[in-house]
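Enquirer: Below you'll find the structures, each written out as structure tokens.
No lab work stands behind these numbers, since they all come straight from the coordinates. Remember, it's a predicted structure, so these values are computed and weren't measured experimentally. Cβ atoms are built from the backbone, for glycine too; each structure is taken alone.
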Structure I
Amino acid sequence: MNHYLDISLNLKTEIRHKTIQGLVSIVHATQTKSNELGGSIKLAIDFPKMVNESNKSDFGDTLRLIGSRDSLISIATNGNICNMEECGQIELSVISQIPTEVHGYVIVKRDRKLERFKAGKKGAKPLDVKPCFIALRSKANGRPFSINIVRIKSNKKHEGDFSTYGLSSNGSTIPHF
């Protein structure tokens, strides 16, 4: 994972959220299909302008994909992505190598503690931040579900796995630049 692709969102906040949901769904579907076919598409996602505070949450206007050059080309040439770009919803940057000088690392992951609290699970405690979340629908059973996402700064690089949604599975980090 040594390249990145920035996807800029050209929309108002309400519509931007739906576009992010669509983009994350495309990343998930692409990686899931690649896994089923024995492929090697591996991507991580980042929201470099994400705000997660007690009174405000926002993904920002950029979704950053990190992966190999070939994996990023697969996403950039996806028909749904091309349609979103042609309609003016998004702009794709040039696929570039990750800079050697970075400002540290981040973990972008699913926050299951918050999901347990929202579901009313016993022992779950409220958090101090308003979460960013993506509402999706399961292709397997058609049920809606949410993925609550947090972005945590880290001083150290940690190699590891990412889910098919591009989120850290085990504390794996991505460069912050």
Structure II
Amino acid sequence: MLTGDHRISATAIAREVGIKPERVMAQVVPEEKASKVASLQAQGVSIDPALAMVGDGINDSPALAQADVGISPSSGTDIAIEAASIILNTPNLMSLLTMLDLSAKVLRRIRYNFAWAFFYNFLAIPVAAGVFYPLWLHPFPPELAGLAMVLSSVTVICSSLHLKRFQAKKYL
């Protein structure tokens, strides 16, 4: 946790959200935030998980741009919003948790769709190529092969549409 706030309040907040006190850098002046982020990245802190920076002001913009993931509330300055990779709809930082939940759900859906498409194509391509012709003694019609691919795509699209049903959890 990197903040310009006083060490006592920063440590108290860090404990509340599960950050160890030794991982808190408090009273960092705005001009040093970007260099501190770069230093953490050079140490390998940002490999996994990614190093994220949350900020809403002009002074946060260089650090937002430097971080692996820059996050700014929509109420932030234009410069901070431009530098950020993610814009939160609300100024409430609890929406960070919603963003993380939704991101995890999207990643799971991508993996599911990829696995489905791989499995489907693993079975369908040999059939369309005529691998089973000696057994059936009948060619697989190209129209059916095209229809099968359309159905595969529609299945992936419908699966992705399940994300529209996402309901944010109520925190606090």
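Enquirer: I have 2.2 for distance in nm of label points 7 Å out along Cα→Cβ at positions 41 and 57, calculated from one of the structures I, II. Which structure is it? Please list the in-between numbers first.
Expert: Working: I: 2.8; II: 2.2.
It traces back to II.
Enquirer: Now, a different point. Comparing I, II, where is mean count of other Cβ atoms within 10 Å over residues 17-24 highest? Before the final figure, lay out each step's value.
Expert: Working: I: 18.6; II: 11.0.
Of structures I, II, the maximum of mean count of other Cβ atoms within 10 Å over residues 17-24 occurs in I.
Enquirer: Quick check on the output: -8000 is helix-only ellipticity at 222 nm (-39500 (n - 2.57) for each DSSP H run of 4 or more, over all residues; to 500), derived from one of I, II. Which one produced it?
Expert: Working: I: -8000; II: -17500.
Answer by label: I.
Enquirer: To test your reading of the models, identify which of I, II gives 12 for percent of Cα pairs over 31 Å apart when calculated.
Expert: On the way: I: 12; II: 40.
Corresponding structure: I.
Enquirer: To test your reading of the models, identify which of I, II gives 12 for relative contact order in percent (Cα under 8 Å, 6 or more apart) when calculated.
Expert: Details: I: 29; II: 12.
Clearly, the read-out refers to II.
Enquirer: Which structure, out of I, II, was mean count of other Cβ atoms within 10 Å over residues 145-152 derived from, given a value of 18.1?
Expert: Numbers: I: 18.1; II: 13.4.
Among I, II, the structure yielding 18.1 for mean count of other Cβ atoms within 10 Å over residues 145-152 is I.
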